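Alright, structures below, take your time with them.
The numbers here are math on the coordinates, done by the rules we state, and not lab data. Predicted model, so just to flag it, every value in this text is computed and none were measured. Cβ atoms are built from the backbone, for glycine too; each structure is taken alone.
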Structure P
Amino acid sequence: MKRAEVIFTFARYEIKRAIARKKVLALVAFTILLTILPYYALSQTGTSIITAADAPYVNPYLWVLAVILVGPLFLNFTAILIAAGSMSEEYEQGTAELLLSKPVRRSDYITGKFLGGYILFLFILVLTLVLSIASAFTFFGVQKDLYLIPGLFVAQAFSSLLFFSLAFMLGELIRRSSLAYIFSSAIFFSSFIISLFLSAIFRFTGKVVYKTVQMYLPTSAAGSLPVQYALPRLPSTLSTVLTFVSTSTTPASTISFSIEILLVYTIVAIAIAAAYFLHADISRKLS
């Protein structure tokens, strides 16, 4: 069997394993609730939070609410939930030792596991975008500028790769799924909260050092990229809302800078996970 076939065999195995553990079903159910209920609730209140100058009561840009403002936070956390248990659960169940006793390369195994988990995340991302747009259509009529969706898909997929890689790394290093979830989530929420505090301190003091530190936080880069892509391409009425949200949670930086920060964090996390896995002993079943 060719190496590519082995890798995709492990990728399919990872997908089936996650489905068997009801992880994907739970995420799908939560995605449906997150992308439908807010729009239904807003339709009942007659909101005009996000409008267009030529159609102030139709809300043709309300798809932005879930796709750009709410979605990234949920999707980054979803990436953590999928990746943190990918390697660690194999050690806890004793299946890692069994799988690697076969004539397969360790590099093929870890690559397939990584790809399988990331494909699952991309499925959740697609589902989030489709349901968000469908809900906006259903409750608020025809939506505009949907040509931005493919670009936003790429931006969010790349942004969430940072936290996926980080959680994948911790799952391999710690080899306990519960601890991997806890530490990954702690890093995510700590970075998010610290970013909010640094943004507030910068506004009060005007000292650039706080803004600079904020720019290098993982949640800043991950949260910036989708907004940076969409902001110049949307009407000015939306720009006001997006600018307020983005400056409250992410620093004003360029797209290239956000990509560089995302690449550094992602590459380092993947390299550490791969190096540890390729050289460490394979633990027997953990109790």
Structure Q
Amino acid sequence: MQLEIPIDNLTTKCTPFLRWAGGKSWFVKYLKDYIPVDYNTYHEVFLGGAAVFFNLNYAGTSYLSDLNKDLIDTYIQVRDNVELVINELKTFQNNKDTYYKIRGEKYTEEYKKAAQFIFLNRTSFNGIYRVNRNGNYNVPFGFRYTIDHIIEDTLRKASTKLSDTILISQDFESAVNNIKRNDFVFIDPPYTVAHENNGFVEYNQKIFSLEDQYRLYDALKKLKDIGAYFVLTNAYHVKIKEIYDGIGDFNILTRHSTIGGKGAKRENIKEYIIKNF
């Protein structure tokens, strides 16, 4: 099995290059308490901004997946064609006119699509990923004029970190079929903790439904039965406690909210961290 080096001695840590609503950069400082002592293969089934992957010291092949195909295709291009992506990013300017011009482009080259994804993500409003009914990205310009949208060093380090990964766009149920005994899975489904009490189910229904939460419980039960290790992050809500009761140990962590729309409160919020080891 893969021997895990203490996280304080990491030499392969990397900063995420994407801003991701609900991302787990805040969780990294707790990571050493939420990884098995040893395991075989590492998996993430809701990759998002990949903060945990980029901060985990693991020498083997990692299996990384997400239902968002544009996201996975971007990671593939950063892994395989990082210099082409960087050079394309250098042709973009961080201003309102360029933003909407790039947002409206329909690129055919994959590396250009990746540069477009990164540029829009880093210069958009709040790093939100949202598309309209036609599948077109429709997040407005963020007026973040001082942000570095090229991030050459970060992208090169990410490319190195991604060099031994299998990247697949798929639903989490399909991803679970590839997980074996003694593998380790980090699971961070899309959810909001904006409403810890009233309105939770209604508010979350469009991004990760209650039915999805039950499907995820069934997937975790399968992982537990085959002897795989998992860590699940989820909303701090009585319904989540009810659904996942008995699947693992519940821990509560508090973080500062960093994503919010106009008028949203920036406050400390709680999340459940559930692990089975």
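A value of 4.4 was computed for distance in nm of label points 7 Å out along Cα→Cβ at positions 33 and 209; which of P, Q is the source structure?
Details: P: 4.4; Q: 3.6.
Matching structure: P.
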Original post:
Which of P, Q yields 132 for volume of the Cα convex hull per residue in Å³, as computed?
Top reply: Q
Original post:
Computing relative contact order in percent (Cα under 8 Å, 6 or more apart) gives 27 for which of P, Q?
Top reply: P
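Say we calculate mean count of other Cβ atoms within 10 Å over residues 17-24 for every structure; which of P, Q gives the highest result? Please report the intermediate quantities before stating the final value.
Working: P: 14.8; Q: 20.6.
Biggest value here belongs to Q.
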Subject >> Origin of the value -26500, where helix-only ellipticity at 222 nm (-39500 (n - 2.57) for each DSSP H run of 4 or more, over all residues; to 500) was derived from one of P, Q >> reply: P
Original post:
Taking FRET efficiency 1/(1 + (r/R0)^6) of positions 65 and 169 (r between Cβ atoms, R0 = 25 Å, to 0.05) for each of P, Q, which is largest?
Top reply: Q
